[in-house]
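Next up: some structures, all given as structure tokens.
Computed from the coordinates by the stated procedures, all read-outs in this text should not be read as laboratory data. Since the model is a prediction, treat every value here as computed from it, not as a measurement. Cβ atoms are built from the backbone, for glycine too; each structure is taken alone.
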Structure I
Amino acid sequence: MPVDHEIDESRNLVVARVSGSVDSETLLAHLTRIKEDVRLRPGYRSWFDLTDAEPGDVGGEFVRRAADIARRFDERTGPVRVAVLAPDDLTFGLARMYSLLVGSLQREVRVFRSAADARAWLCVADPEGDVAA
């Protein structure tokens, strides 16, 4: 599956990964599913891994729509921290655009090229619960 996620309720952590080619509608639908998940508690942290993503038709319009989804759920989720792992230039730029659009909301989004830096900022040893890489 190009997009999957898990919610680790014990750590109040969402781990999402995008792999392969994904279109914007699929990605937006998945983002909505994550935000609607009743297991999300206020103050959750999110690890969004774009390492293996091929953006397909994802561009500026997608980023604006993703920010709109975040706004719709902002009151329910409260302040959140989102670490986006985006090692290549295109996904890094799109993720930075998203971080700027949601910066005034109750969320702190940082974009990283290094998984170790992202884990340190998010305060998780390893988002998968395995031995840290």
Structure II
Amino acid sequence: MERSITLHHGVTQGERTVKDLVMRAPTAGDLLEAQEASERPIATPDGWKLLASDSRMGMETLRRQIKRIGEDSGPMELATLKTLSAVDLNLLHSEAEALDAALIDELSREVAERGRSEGAGPGDTPG
């Protein structure tokens, strides 16, 4: 599942500003890598512990959802993500939420259809 998006302000690639990108739904691998990237070792009285930042997790996931920006393949580098305008960053967040909603809708339909046999009517049970 992908979405083509046009940024309002864009990002600089070389000497040009690029506004077109393709965003995709996150994969399990994206989420695992984002979680790992969001963790930092912190010294506590009980020893070292990993502390995860929810906001960093969100940004790490978002950048991994960028499949292509201009001619460059994704993911988007964190340094590039940081250069986006607030308007463009909010646009990416909105598009990511729309992708999540579409994915949930698709999965809900698949689950609803699971176990139904062809030609079964309302109230019919398989078997």
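A few remarks follow.
- Structures I, II, by mean count of other Cβ atoms within 10 Å over residues 13-20: label with the highest value: I
- Parent structure of the calculated result 1.3, given that distance in nm of label points 7 Å out along Cα→Cβ at positions 37 and 61 is the read-out and I, II the choices: II
- Structure from which 35, 34, 27 was derived, Cα extents along the principal axes in Å, options I, II: I
- Distance in nm of label points 7 Å out along Cα→Cβ at positions 29 and 109 - structure with the largest value, from I, II: II
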